[in-house]
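For reference, the structures are reproduced in the following blocks.
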Structure P
């Protein structure tokens, strides 16, 4: 097992700065998710670790060894792609064996390792089938087994679930995490799906415009976003732009909190729908229920209110049984615990 150190990694394509002085330390056996929207630099960073892109500046270390200039074939990595990239003319067993055979490992060693991996990724019944004879989830598990075959120091996963339907994605996400924890390999997982990143990773690195905005464990990232972008991208948060009055942000009877440092005339208050307390007795800030969206155990209320003379919309989540008491058009009141309100200066 080996850790990964990214030191000042920068990548420039023409006039585009895809990576901008990225620094990240991944400890041995840890899974870190690179999370962000399309074009944020997460895949470029993964490809740089893989050796598929050469950084314009900076260094990449695996297990303390500088691999910045080392070709992909000589790096101790395994990679799982979005498209599976399996050999269609090889069976599941043969696909997993391939990286061992090209390294000229002894036949007995190859068979033992492949049998071990077939058990690990739960593909024993499909071992002698071809890629077009297995499901998408099974094909991706085969790709995972193949990547793990040579016991890489680092496992790289590039949006491995994006081609699968929702139910299969959830199951395979859990399978990838199970396997990674069993083999205890260091892993970097690229995704644009926040729920996927939060469920699978030890830590999440939120990326934006080639930079890492925040690195934190999922509960910390969810509870305490450190930047405006993290608060916007992670979690389902309400965002209300409010005037700064005497150094405070106030939403009527809902909350009253200090304005963030650097805020002058206006700032943004973020709060989660589940932290909005809704009542019908007028205790709080007035709001009108526009729409109810049933989400199973919870129901999302779309609420309309007035902020600084303008209409503003936000959401509240509550148990569906409680939501039965409210119908569209109802005049309600809301309150939010000030501790649940995160504020940022306007960018």
Structure Q
């Protein structure tokens, strides 16, 4: 037994030595270099979180941004996209960004108004009337001023993306202003939006985008304002099948990055990001228009959905009812931003 154990021990030692030799464990020569690993230690990952579906203006824009940045950086920068509120919802994504849990988000302008009240100027109804004006405003000086305000909350503002005009989707028709009375209307948290529906004698209910579908199922709300692309992509029309094409407000996204993360990038990488956003800006606007146009065609073809359009007289009645909201913004929030917005639009028209 003694000789057996000794022999076994020696055999094990020999096997270990042979294995080590084959694996070059005792070699002082450097291991062969794997060029596929080159640069991985220097690779930069941008975690980009958003709350809508991929087949929407914001979802498509996020994918386009990823494509351009990765191409321009030759793979040095990787953009990881998390759609549909996979990581954070629209109530907590800003906090996650400021804490650098994610590096990039694109919340709606309305979601920023609790932190930056001046942003409510873009929530005011019936000021921007068409896509030409919308593109002008989201690329103009007032937008640059709004993005600059983000610096004070450790956020780098990059640009605005478009999702077009908001419509009214409801369980029963809302066309005449009297039909708003008593309706529980889901909206984003914004004092101006709250005031808007109070003026219309409705009951505004601010909720997260992620719970709208369940709120509709549980009949917590009767109606909501949203773009056609969001209504269609999230299947809201299956429960709110009365849609009024009001174009009463805009829905836009502020593309932003954690300020410290942005500051950690060298100038070349920063330029790749800003160049990519600039290159896709016109494309993004066109995509938003196309998404809303095509999704509206799908909804019109659905026999279970009823589409209404406001005539000029009815729209003017809405505007007249909402007239006090502009004084509310001037008196309680910021008179200069409203003047600047109107000047920007009027100068373009002239």
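Computing Rg and Dmax of the Cα atoms in Å, for residues 85-172 alone across structures P, Q gives 14.3, 44 for structure Q.
Who wins on FRET efficiency 1/(1 + (r/R0)^6) of positions 165 and 277 (r between Cβ atoms, R0 = 25 Å, to 0.05) among P, Q, i.e. which is largest? Display every interim value, and only then the final one.
Numbers: P: 0.10; Q: 0.65.
Once FRET efficiency 1/(1 + (r/R0)^6) of positions 165 and 277 (r between Cβ atoms, R0 = 25 Å, to 0.05) is tallied for P, Q, the winner is Q.
Kindly point out which one of P, Q the value 3.3 was derived from, the read-out being distance in nm of label points 7 Å out along Cα→Cβ at positions 53 and 101.
Values: P: 3.3; Q: 2.6.
Answer by label: P.
A value of 0.85 for FRET efficiency 1/(1 + (r/R0)^6) of positions 45 and 237 (r between Cβ atoms, R0 = 35 Å, to 0.05), calculated from one of P, Q, originates in structure P. Supply the structure label, taken from P, Q, corresponding to relative contact order in percent (Cα under 8 Å, 6 or more apart) with the calculated value 16. Checking each candidate, the match is P.
If helix-only ellipticity at 222 nm (-39500 (n - 2.57) for each DSSP H run of 4 or more, over all residues; to 500) is calculated from each of P, Q, which structure is the one that comes out at -7500? Let's see the in-between values first.
Working: P: -7500; Q: -13500.
This figure was derived from P.
If mean count of other Cβ atoms within 10 Å over residues 109-116 is calculated from each of P, Q, which structure is the one that comes out at 20.6? Before the final figure, lay out each step's value.
Values: P: 15.8; Q: 20.6.
Answer for the origin of the read-out: Q.
When distance in nm of label points 7 Å out along Cα→Cβ at positions 125 and 301 is calculated for each of P, Q, the greatest value falls to P.
Values quoted throughout were computed directly from the atomic coordinates according to the rules given, and no laboratory measurement underlies them. The shown structure was predicted, so the numbers you read here are calculated from the model rather than taken from an experiment. Cβ atoms are built from the backbone, for glycine too; each structure is taken alone.
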